[in-house]
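Structures are listed in the sections that come next.
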Structure 1
């Protein structure tokens, strides 16, 4: 089984199983209290799934894009949990999980995943369907775009208000099964603290 944690928007935690899918998923769209909420969310997800920490085989962590403070909370929690139980950490681009669920639920064709980056900007990633293993094909790395310029970016838009940890966990499992290389364990910050990235540039690592 795998524990999945994402705090790139709100706080989302799930326990997933290769055979049975999502066993438990809990979270909130609250974007301010990640540090308060992630611990109880992990506890509740494990309890709902009926599994102890020792029963977790790996921990998937959403790497963003997301704001500096919130994103760090989830990644630190995932790293600490994985270290505490001596299990591997599996980094996943958070937008990939959103695209994965969108296509899984019947979406097709080019897609722009959007998340609120504040300062009148969106963080966006571009996709073009799924591959033979059902994994989303990302055609452009996460970047920032001014809301006023969004119409210039091709593709169907889907604005996510939460990143589903269940989809993030299933995506990590499928990528491992397919022998795919996971992204580096480097947070995709929307911008460095108090520094604005110019529109159209890739988010910072």
Structure 2
């Protein structure tokens, strides 16, 4: 339940989770302080097994109990659920504006990130995250591959190269997005990134999973 809308938040804002937050939202199982890592690596290196219970004991032996600090986004999870549950990027931004008005400056940074991002990319990203909730990992990877090809092909928009120019080349941090606003992003523009690839491009084909036999 903790991560129900956290994916939308992270994908749209570009924020990252630290190790403590990964534990809190269930994306990681163990946390070890830096001082313990050499001992943990040595212990795991001596194991000659793929028995999960044995590995679990080794990890637990050097694990630490940690809690997110007061500034962690995990502490704002209720507000994230409240704002990022909406169906469109426009509605999410509107909800964040209302939240920011009631909590002083706490959500202004989040709003700033969304307003500075490519409007088209925001809509494509939200749709991809939402569709991924009901897809297998293989289907998600294939969809992300299609989106990546559509992005670099620049058939719909040159936002990818414009973002590179603004951040890495000219470094003016003032990209001129096309379309320039969320309201001007047509539905068919978003649909393009989710269409089956043309004959000139091959769909992503993942090899079957292979696993070495236990020793």
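Computed from the coordinates by the stated procedures, all read-outs in this text should not be read as laboratory data. What you see is a predicted model; the values in this text were computed from it and never measured. Cβ atoms are built from the backbone, for glycine too; each structure is taken alone.
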**Request:** Work out which structure the value 1.00 belongs to, where FRET efficiency 1/(1 + (r/R0)^6) of positions 99 and 155 (r between Cβ atoms, R0 = 30 Å, to 0.05) was derived from one of 1, 2.
**Result:** 1
**Message:** To test your reading of the models, identify which of 1, 2 gives 25 for relative contact order in percent (Cα under 8 Å, 6 or more apart) when calculated.
**Reply:** 1
**Item:** Winner on distance in nm of label points 7 Å out along Cα→Cβ at positions 83 and 115 once structures 1, 2 are ranked, highest first
**Value:** 1
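Given a computed value of -14500 for helix-only ellipticity at 222 nm (-39500 (n - 2.57) for each DSSP H run of 4 or more, over all residues; to 500), which structure among 1, 2 does it belong to?
For helix-only ellipticity at 222 nm (-39500 (n - 2.57) for each DSSP H run of 4 or more, over all residues; to 500), the value -14500 is produced by structure 2.
Among the shown structures 1, 2, from which was the value 187 of volume of the Cα convex hull per residue in Å³ calculated? Present the calculation step by step, with values, prior to reporting the outcome.
On the way: 1: 107; 2: 187.
Answer by label: 2.
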